[in-house]
Structures are given as C-alpha cells and as structure tokens.
Structure 1
Amino acid sequence: MSLRQIIALGSLANALVALYLHLWKLGLMGSLACSNGGGCAYVQGSPYSWFLGVDVALIGTVGYTVLFLVSALGTLSRFEDTRWVTRVMQVLIWAAVLFTLRLKYGEFIVLKSFCSWCAISAVSITLFAVLVTLDWKRVTRAMADSH
C-alpha cells in the first residue's frame, strides 16, 4: 500500500468520525459513544468545539474529505509521482496539525478533559504529517531520477 493510499484510507475514516460528531451535535445521532465517562460530550459541547462560529467537527469533516479526494487522486497512475498532489496534502495536513494543537490545548489545559474521538483525529493527523513528509521525499527523488 502506498503512502498516499494510507493517507486516503485514514482520511476517509476520520471524515466519517467527524461527520458522526457533527451529526451528534445537530441532534441527529442519539447519544454520543464515548469511552471515558462523558469527556467527549463535555469537549464537544465546549466553546473549543467551535471556531469562528463553525462546528469544529464540520471543519474536520470537510478537511478530511478534501484530503481524501486529493490523496485518492494522487494514487492514480498519471498523478502518482506528481509533486503538486503532495504539496496540496502538505498544506492541508500541516494546517490541520496547527489547528489540532489549538484544540488539544483547549481540551487538556483549559477544559482539563479528554475526548477519545478527538485523540483519534490527533494521532491520525500526526501520522499523516509523517507520511506526507515521506511522500515529499519520494516524489522529490522520483523527479530527480527522471532528469
């Protein structure tokens, strides 16, 4: 499995989780599944679950969906060694890493809580940052080898 395929699969899974959280917040999912005694609901109901008036879970749904589309496109043979796909993924992923740092600060330091769904996203985006860095090295090498 290629790095881009791993990012595509992981971002699709994370998009579905973020959609679940957004739909829960809209009252469309019943009770929130959480493994730690209500921390997820507390975090999801806090001011840190909103950014500029937009639900953070909706931002995650859209962001992970765009990342899925770009990374999946990058798995097509005509795009597999193109640098622009990796550049777009880098912009999306590193912006998400910075956004995640803000969210983790709010969750851990300000709210003194823990949301397992948020942790999955944080671990995933960190892994994606490593993978996209490795993909950048791969496409840069492929470009150099072709000249």
Structure 2
Amino acid sequence: MWTPDDTYAIARIDLPDASTHGWQVRLQRRGRKYGKFFADRLHGGTRSSYRAARQWRNALVEKLDERDSGPRVCLKSARNSSGVVGVSKVAVSATNGETYYFWQATWCPEPGRRRCVKFSIRRHGDRQAFRLAVEARREGVSG
C-alpha cells in the first residue's frame, strides 16, 4: 500500500489580487494529468481545505494504484526499429575510440526500478544477440 508524505502532489495557492486561496492537487500517471483545487472559503478555512485536498489525493492515488497494479503494457512506437517493445540496438564508444554494438533489453520489474541487460553483437552475432535480448525482456516482464 502506498503511503504518501503529507505534501505529495499538493501545493498552496495564494493569489490575493484574485481572492484565490487554497490547495491545489496535481499529479500525472502514464501521461494523464489529474488535478483539483480546494478553496479555503468553500471548505471552511486553510486546515479544512488542506484535509479535503489530502483525502481527495489519497483516494485518487489508491484508485490509480489499483488500476495500475498489473504489468505495464507498452505499445510499439513509430521510433521502434527492432519490432519488439523494450529491445533496441545500442552503440557504445570506448575510450580507445572503438565502437561496440549490443542488443539491449529494458523493463521495469516494479515501479521506480529499471532493469537493463546488453548482449554483445561481436560475441554472439547480430541474430543471436537479438534473440537473447528478446528472451531476456520476455522473462523480465513476466517475472
């Protein structure tokens, strides 16, 4: 279960010239933005509006976490040249000036953690390095 700190995604808004005082909740998940303003006047003061903002934020995060509990399913983008989500060909330049090529598999085993493994084209050959990266990605995503 997610436990937020008190001010996560909450900001104080005080604009005296516009007679606007309250708490703004703003957060973004998977590209979608969520937000709501809690005016002091409508909620009976600064403390009450802050409590309302925290309650709304906590309920929203809990709802989003329930919906996002499974593995993230990515779609192939137009920039993907390998044909497999999370698998890409990378070039690494060494200090001696030589460039090494790899097939790389990337995935997130849990929120906030990223895993990456590279397979040398020089060592395995292009086709086998690609196959190894695809298999590593499949195993990493499933589990």
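Readers should treat all values here as calculations from the given coordinates under stated rules, not as data from a laboratory. Predicted model only: the values in this text are computed from it and were never measured. Cβ atoms are built from the backbone, for glycine too; each structure is taken alone.
For mean projected area of the Cα convex hull in nm², for residues 90-129 alone, which of 1, 2 scores largest? Please report the intermediate quantities before stating the final value.
Details: 1: 2.4; 2: 3.5.
When mean projected area of the Cα convex hull in nm², for residues 90-129 alone is computed for each of 1, 2, structure 2 gives the biggest number.
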The value -10000 for helix-only ellipticity at 222 nm (-39500 (n - 2.57) for each DSSP H run of 4 or more, over all residues; to 500), derived from one of 1, 2, belongs to structure 2
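Please state which of the structures 1, 2 yields 0.95 when FRET efficiency 1/(1 + (r/R0)^6) of positions 18 and 34 (r between Cβ atoms, R0 = 25 Å, to 0.05) is computed from it.
On the way: 1: 0.95; 2: 0.60.
Derived from the structure labelled 1.
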Structures 1, 2 compared on relative contact order in percent (Cα under 8 Å, 6 or more apart): the greatest is 1
Identify which of structures 1, 2 gives the largest calculated value of FRET efficiency 1/(1 + (r/R0)^6) of positions 66 and 98 (r between Cβ atoms, R0 = 30 Å, to 0.05).
1
Comparison of 1, 2 by distance in nm of label points 7 Å out along Cα→Cβ at positions 42 and 106 - largest value held by:
2
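Given a value of 32, 15, 12 for semi-axes √(5λ) of the Cα gyration tensor in Å, point me to the structure among 1, 2 it was derived from.
Working: 1: 32, 15, 12; 2: 47, 17, 12.
Derived from the structure labelled 1.
A value of 19.5 was computed for mean count of other Cβ atoms within 10 Å over residues 10-17; which of 1, 2 is the source structure?
1
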